[in-house]
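Read-outs throughout are calculated quantities, based only on the coordinates presented, and are distinct from any laboratory measurement. Note that this is a predicted model, so its numbers are computed, not measured.
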Structure P
Amino acid sequence: MLKVYLINDSSKHPNWGSRATTAALKELIKSADADLFASLPLKQLSKPNWDSTAKRQNFSNFIKAKTKNNKFTKKLASVSLNRLIKKLPDVIPKNYSQFASYASKVEKSECLQEISCNIKTADVILINGEGGIKNKNRESRAMLFLAYLAKKVYNKPVAFINHTADFCHPDLREMAQNVYPILDDVVFRESYSAQKCSDFVQGAVAADVGFYFKPAPYDDWLKLAGRNGYYESSNDFDPSKPYICIGGSSAYSRNNYPDFRNLCQLLKKEFGQVVLTSSAKIDEEIFSPIAKELNLALIPLSTSPQQAVDILGNARAYIGGRWHGAIFAFSGGTPVIPLASENFKLEALIKQMNLDTPIIDAFDFDQNQILKLLKEYTKQEQLRSNILKRANSLAKTVARHTAIISELNSSPKTLEIKNDILNQEIEGQARAAYN
């Protein structure tokens, strides 16, 4: 059985989509008859940590041991360590010109020993890019560097999968231009990224693995969802009555977001039940006071991904700029009115669904335009049927992200850096879904 090392395990991240993505990938790896023997958490990619070198780990362990018996000193030590690690030289390079020298340090066991050991043990490395490839952030640089390390230094089969690639930053683009072409497989989750990278890699396209999840049929779901306490909500949520869901957007930050009160009041008057959804921490911060003030149901961040899929997939409509929130809605045939996200990904998803829904400004939205679209969409039963059919078609392509496992199982000695040798049946499904 092939040993798989998954880089970017986001199962501990609070976002609905992050947890759903890793859960789906783990199921796909299992169904491909492979062993996920180790994974690298998202937290270790996004932030420097004390485990990056043996000396740093020993120092951190020493401080923690000395302060563990006193709550005050333990807290003080934790805060101090978090501040100090940011001031130390990072083990992740900032530019492609540093990749070779940093990789040499890893090869000499000067840093990233555990990661290096897992790469050497693995038969194949899967890198789950998700929406993290953007802005030259540490997460982006770490994933590209580890892909380079696994392929260039240890000559392992490497697939960079399930991701949107936003290479607006020239330094990040330079990294990708040098890393993607040497990998065994590159699979984007939408066609816009593939097109933007087509001058240096002929990547495949398959639907986001979030399409792996399906909502329960309404009548079956209602038997469970209607029970008291089944859903944790700030106010009563009655799934037996029609409802409209509202979500946030990746474009929002703690200090920059619109006021949803007027929109919520308008939709409550027109449609009755409005349900606010918190698929990310910032959404919960934005919607909590509104839910309290207007007595609206708020589905919290702690909700399981499958429960979130059931809610969004059985809603009359979803308004929001969340990638996975929209996917969860589409999976049940729910029409989506997309708010703009931080980049092109919502536009790409709407195109992927073969829809012509306009992208609404996430900050300066016209609530009357939204109301008009809602009235139009909720009257079209055929629209819901078409959305569900398309979502089911896209769901058939998600196994393409782990196709490298099937290819290695069938012909481990002939794996090449070409998409045309990959599983033809899965590749054909992917092409058919995007034509």
Structure Q
Amino acid sequence: MFGLFQSRPPLSTFARVDIELLLRRCVEVIGADVVVSAEVITDIKQLDLNADSPANLIASAAEQVSRCLQVDIRDIQFLHDDDPEFAFASTYANGTIRLHREVTTDPLRTVVEIANQLAHHFWVHQPAPRPLDTHARTTTLMPIAMGLGVLASKASLQESHWNAAGYSGWSMSRCGYYSALEIGYALALMARLRGESSPAWLSSLRLDTKKTFQAAQKYFSKHESAGGELLFDASRIPSSDRDATELSNWLAGSDSTFAMAAAYALAKFDQIPSVAADAALALTRSKDSELVVLATRLLGKTSNEDSRINPQILTLVAQRINPIALAALHSASQRGMPMLALKPQIEKLLSDPSLDLIPVVDLIRKHARELSSLSAAVCQQTAAAIRFKDDEATATLLECLSQMVDDPVCEVERHIRNADTRALAIERLQAGKASKIGD
């Protein structure tokens, strides 16, 4: 559908849509003139840092980064956290930025972590916020837009080696939400905004970021030569305030990024029109699995009178690509299709460690009594969640089990073999029951 012999874009469709739309949002809020005039920092030495102590490094980095981002830090408290239980590189909450002690041993990581958290502070205080404004997908793009993208690229993935008392080892650390490749794509968009075909800072990029930057530039040129536009700077793009007909046209169009953006917008409708259903059905046969997932979810919003939908959903449920199968199961649920017949596929997804457990459990909860025969599988996943100390998954699974059967404690006793794990599960069940009684 999207051309068999076109050269592949530098990133997946989802990654390109995500970065282009969220970077567009950054530019709109900050102001294109501010972004274009921002100085690009290529080396940590360009910043006046005092690394004599963690406290001095944090203070000097905060001052320098605040100037780059144009964020007021007078009401922000910066803390150097020595607590061994503090498991994050950095956090932001209620005007306080905390940095892990290991971060402050590296000036580059300190600068980038502070930049990401100051960006979070900026977005938290924006009027009329959108749902993704304070998500790391948006906040960590702000430093890239404001001239710190080269440093973000260098800090995105770092390797360190150590030797001590005859032993040696290595570790990898990641800084920020986006990978070096994704940062390269974002930097190519920023160079495009600034009208730079070969910016002076290009030679300062790490190799993988630079390669993606160059591949992105070639993709932009080829895409435009073929009459295409970018979500980043097109005059009109898919959004939830567009009418269904226009969104359906984008969904059926030849541009995969606009089709995906249109699918996101149509997903907010209670029911999509028949023309959108036609496009969604066609997209479920695409070779782009990310588009297939979104198109499959749209099938759940089609008219129940459309006889083409249910057979295609059943075909997609049998897909080997589990995210597609899960999307098909959710659409089947939405259309009121019998779920008991699909129990084997649901159980397969429930036991897949590579798949996010929560959407599968949410599906089971919607049909808790109909799928009560899955209680043994839910108990097995509960035992695994307890072993891995995943409190969120444990709570969700036990709540699901309580809705599936009249006596969840009996089910736990039957299906969780390890005595300690079984005792913890029963304790959680009883605590949850007591909490509901208290409410």
Structure R
Amino acid sequence: MKKLVAILIALMLIAGFAAAKTTITFWTMSLKPTFTDFIQGIIDKYEKLHPDVEIKWEDVPWDVLQQKLIAAYSAGNPPDVVNLNMSWTIDFAEQGVLLPVDDLLSKDVLDLYFDQMLKGLSWKGKIYGLPWYTAVDVIFYNKEIFKKAGLDPKYPPKSWDEVLLYSVIIKEKTGKYGCMPTVVYDPSAMFAWDGLNLYTLDENNRIKEILFDKPEYAHTLNKWATLYKLGYLPKEIVQEGEWAKSTELYQSEELAMLITGIQFADRVKWNAPEVYEKSEVAPVPPPKPGVRQGGWYSTLNIVKGSKNPKVAADFAAFVSNLENQIAFCKLVTIFPTLKEALNDPWFSHDDGTLTAKARIMGAKYLKNITYYSEEIPNRKELFDKLKSAIISVFLGQKDPETALKETAKYWREMIKK
């Protein structure tokens, strides 16, 4: 009898220890299967260091992640840690879906990250995520298509006007497309390239004045829309996921110039090695002076409703620590978000490959890139409206002046709310 009681007590103790284990759910964005081993390795290391914590990892396709997060949050069953990007972070922070990490992590931890990147994740004085990894845009271009168009591959375009000119020449001479700008993904880009900000900001980083209903903005929009209507730009430019289509076109040698993150060098090497051998890389033409144009980066965010937010934040900091960031950067051509990481020799070593050239170019640019924080209420609705206006002009449904004036009026009304 005593032996039976002892066994029962032991079983109860074991059950108690098992029940005490903290579970953290972790959602990433489109990292499986390519990076399954790497991410699982990080999880295994963390669980070994914290045997009382179990990480449940789920990878979610990028195109459904936002909807799935909203559904899980609304149902009261959100992930503890979710992988977003800088613009989605601000959207969800405004909606009250995320927790500020400066309430969960020490200042010493936060000070390790680039200051400007943390500012880019700030909303109403709080920081709503940790920068995880970043990309730096460059121009990949096909030297053979340049030659067929009568262009010297040694002289890639150095301004956005030259990008347009090269695109017309390439289409006329080869039948290939020259470039495919991200009209849908970033509706402010074409204006920034012409030195035009959409608005001015007050001392609190809030919109002070809407600018894009002025004639010069209509001129810029008309310039790009005219090229589209004349067939110099791919028809898919007005569709969601146009960046993915531009990659496909470049790899099939139907697009001469691809403006994208440096990590594309690895992708084209894997998917189309013959195109990789024909490719060269050049810096993206800078916007004109005075224009705010920040970069892009992936984030790790703590979701409101997490039962263990401090543990979740600690795990997010571990995933994005120095060792793991440098290891990730050596696995794929991305860039770190920690200040110290750029001191690693990996970011200055030139082995003569296109990938190394792109990496060195990106590391130099990253040190000078500007990330800005803007507190814009209803940001998603505002930019969705601008996207729709731009698309309507490209499709010939509205003229540039009318589309931009209607959108500016909508913005002013929304900002007043």
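Here relative contact order in percent (Cα under 8 Å, 6 or more apart) was calculated and came to 15; which of the structures P, Q, R was it taken from? Computing relative contact order in percent (Cα under 8 Å, 6 or more apart) on every structure in P, Q, R gives 15 only for P.
Source structure of the calculated read-out (Rg and Dmax of the Cα atoms in Å, for residues 122-177 alone, 11.0, 33) within P, Q, R: P. A value of 38, 28, 19 for semi-axes √(5λ) of the Cα gyration tensor in Å, calculated from one of P, Q, R, originates in structure P.
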